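Listed after this line are the structures, all set down as structure tokens.
Rule-based calculations on the coordinates, nothing more; no lab input. Being a predicted model, the structure only gives us computed values, none of them experimental. Cβ atoms are built from the backbone, for glycine too; each structure is taken alone.
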Structure P
Amino acid sequence: MQTLYTAFGGTIETALNALVADGTLPEDASFKNVTLEPPRDPSHGDLATNAAMVLAKPAKTNPRALAEALVAKLESADGIAGAEVAGPGFINLRLDGQVWLDELQAITALAHAYGRSTMGDGTRVNVEYVSANPTGPMHMGHCRGAVVGDALSSLLEFAGHEVTREYYINDAGGQVDTLARSAHLRYREALGDTITIPEGLYPGDYLIPVGEALAKELGDAHKEAPEEEWLLLFREHAVKQMMGLIKSDLALLGIHHDVFSSEAALHSAGKPDEAEKWLREHDLVYDGVLEAPKGKAPPEDWEPVELPLFRSTKFGDDQDRPIKKSDGKWTYFGADLAYHMQKAESADELIDIWGADHAGTVKRIKAAVAALSEGKGKPTPFDVKLVQMVQLMRGGEPVKMSKRSGNFITIADMIEEVGRDVVRFTMLTRKPDAQMQFDFAKVVEASKDNPVWYVQYAHARIQSTLRKAKEEEGLAPAFDCVSELGDEEIALIKRAAQFPREVEAAAKAREPHRIAFYLYDLATDLNAFYSLGNTDTQKRFIVKQDAGLSQARLFLAAAIGQVLRNGLRLLGVEAVDRM
């Protein structure tokens, strides 16, 4: 069953093909940029298309003339009550009332599949998100990117893409050596030593169980041993323990990844060497000397060193970037470059969710991925979504966090205090690159100013109405009666009917927050209609002595509830039945 925007998109395409057939449009005219959307001003009609604006040039005519020719084709199409040219060549369409009633039936018939799209056409998309260093529990610094990545993955799947959710484990850098040394201290503590944690190690209590597990498994064999004998073993054990903790924390948030890729395994497989070889063969890596730091005198210990440099200036960077350090070890950029090369081998498109503090590396890694994937014969689109940190507030004061000191608020803490749904929905109430405050009091407030509460309240209100109708009045939703619905109810249907279009637009823009915004608007319209019944009993969903009208409005309410559920499911938020 087609939804409204799909159906009328087809109507417009049929009319355009008719213009091709009669010679008004050339045979090679592309309809790719033709859009169909609600007009900004509802008084202008139900749908608007830019078809004449984008096709006038290939038709070698002016947009308004082409619009008039297209209107002549559209006026007689099924479901269209009127078509008119507006401004320089836009076309506004007014739809028959029955169209909206049919859409109401489509929502009910398609149920959980309403809004699902084939737009993605099975395109394989790798979405990498979270990828926090495995040195401690998940805290609120990781939360926003985790939710954005997970919601985006669900959205892309719903829009017809084949999605792989990936987590990149940074287990090859100096931070995991620091973790191992910190775990060794806790291991000694578990064996009875009194320890002092020096500056530079992780003092958090979360490492106490790691030390206890090591002591139980290994005894005191490594208590007094030199570091070179136990560092690798403790590093592997501690990373494994931390990843178990991270996966557990993410599960509390409703997040599960399909793939966990290890940086250490990447190095073992020789992927960075493979990437460097290819880049050198294509003159994208050369041996050169980095310029001295700009804007100030070089440090006393600075000296020019020849390093393998990626030609990132060729792609707009301000200087070429080293892929290896002076000691021969790979830079983070060099390893990251190889990692993305590996991902591109099994995906048609890559999307990374990064913290805003990584903004400076976006251009160069995009350039490297473009060069590598194109050289492999399959250019791979690569997008980076930057996510701003969230400022936690309590009592009007910022909550300070420091992972190194062990003083931080974990995701588990947050979920225990305010609930998973609140955390997830709130993270999607702003664009990811916009600043956000998470106020502990406001996010649980029962008011219209709290989006998650307001949307869930709208759904619970619908479910309560349906229960009341059945239990007290013996009434059930009935499509046979929907012809009794008036303009106010039709306006609600029009809002609900935008859901499939919002899904496709949000998926195309890679912006899951658009779904949260849409759900809030839908909840606002629903609650506004409910409020009409406070002063006019004939506007209530259950009207005494009018079973037909009541059943029609119950059918409407049930359909709105379905759309709310579908949208909330994309965000990983429960559509509660009672509040």
Structure Q
Amino acid sequence: MPPPLPRNSLRAFPRPRHYPYSVSFFTACLVALAAWILLSGLDDLFIGIVSFLTRRRQAPRPPQAELECARERRIAIFVALWHEHKVTGQMLDRTVSTVRYGNYDVFVGVYPNDTLTVRAVSEAAARHPRVHLAMLPHDGPTSKGDNLNWIHRRMQEYEREHGVEFDVIVTHDAEDLIHPESLRLINWYSADYAMVQIPVLALPTPAHEFTHGLYCDEFAEFQLKDIPVRQILGGFVPSNGVGCGFERKALERLADSRQGRIFDPDSLTEDYENGFRLHQLGYRQIFVPVQFDAGEPIATREYFPRKRGAAVRQRSRWIAGIALQGWERLGWRAPWLQRYWFWRDRKGLVGCLLAPVSNLTFVCGLVLWRPIVQETPWMAWLYAATLVTAAFQISMRMYCSSRIYGWRFASLSPLRAFWGNVVNFLATVKAISQFTAAHRRRQTLRWQKTEHSFPVHPLQAPGRQRLGEVLVRMHCLNMEDVEGALRSLPSGSRLGEHLVRLRKLTEENLYRALSSQAGIPLGAPDDREVSRMASRMLPAEMARRWRVQPYRVDMGQLHLVTTEVPSDEMVRELASASALDLRFRLTPPREFQRLVKLAS
């Protein structure tokens, strides 16, 4: 048996021939990288400290009674679409069913060569008088700004036809879950501010989905820390593109310098640019701080890309628009304070390119720590400083993420940050490549749409009220009736059915309330829509057990009627039996039985 090696025997092994040179080269690279990370980290540290010190200075939520009693200004919601037929109908149905505001209309911009989306919007407009189709005069895609400008013209036509005038314009996308209180808040704040931004947050997904989890972390940090500090320090508030309300007169003043166009059609991030230009003109802006209602944040929610390729494509548009186009179009011509926010918005051009190198260097630094410190002892202080700032930054991200998604989800933020470095690097390279190629060919950058999804289960939507609250809001009952029914509710019974049995509520009003609560359309489809072939798309035993009836297959979607608000278990089982997206309609039992006979 050989004798054990001496404790320090590893030092006796011969080092590689170029070992000193490799350490020196690595040290030089590490110094440059650490200096950049330290500079950026100190910048983030400053924002974090200000956020902590000013956390109590955020505007409180107006009292609910005042929100409900405030005069409703006329609001136009603009939704620009390109290849969004899979989600448009659901988004419009839910919005009309759940928004707690009366004085609004929805104008939806579509291209003539996007026939499936045109059809989806036309069907929604037939169901909902508030929804209006805005057909662009040319094929698409062009840019979101161009689409929004043509929606604006359609709104002006509507005003002339009906003798009305809109006061506020709100922008949204087809995948947005608009919070029921969103328009009330915009209405309230728009009396004093020309631009009102409602928070935007990603919907929760399983922790193993690192790409979408990255959006959860970043948007939580941005909405809870960065934007509030930006507002407190007097910086311009960049519009998020969705959930943003603009004073009509402020937008028209912008349009005076752009041939009547309220958004710049040549900009990839027209929302960001409008936010800066409104601030430059002296208009007041406000970011409504994240507040909670029944445990859910009052915010616009959506699913962001869940695959790496789609995330890179979306982020490359943001980088090209905000950092590259913003630099080109807005330059640095601004007061010194605004230049600081330009720096924060554009520093990602360098930071994202260096991010994978920092990942690799972090690992190499741990391996070569001893020889590096021996050769340059001061490096230990620089390395320690970067670690402290990085630890502070990731701790702030974890805290912000935990406030929205809980600590269990937030605990994986450090790992998602490493993955985010890779995704942002690829997006930055793609953005620079596209921007350079467009300049070389003297072309404008085109609108690159991302594939979007909408929650399959209607009750996944945030901000859902309880049935009793919905019934009171609809003036079907008063709160005393609801509380009395709850006290006498038999075990295992449901409140709605109990109220019908007590003759406190009609079946018609119950289903109206259920439709509003769940955000799914109410009423039987037209008999001409019912297809016998579609009725065989689910196993008969499963359809009977869940009391659902398939009646149409259209645009990759299976349309079903049901007498019950879909539960999680129902959706999971039905989805396992069909590769199509599920779309539900709520119908009273009598109508349901008639449709079952019609389809048989």
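General observations
- Once mean count of other Cβ atoms within 10 Å over residues 108-115 is evaluated on every structure in P, Q, the highest one turns out to be Q.
- Comparison of P, Q - label where Kirkwood radius over Cα pairs in Å is highest: P
- Which of P, Q leads on FRET efficiency 1/(1 + (r/R0)^6) of positions 76 and 492 (r between Cβ atoms, R0 = 25 Å, to 0.05), largest value: P
- Which of P, Q yields 24.7, 70 [Rg and Dmax of the Cα atoms in Å, for residues 428-483 alone, calculated]: Q
- Value 7.1, calculated as distance in nm of label points 7 Å out along Cα→Cβ at positions 324 and 556, assigned to which of P, Q: P
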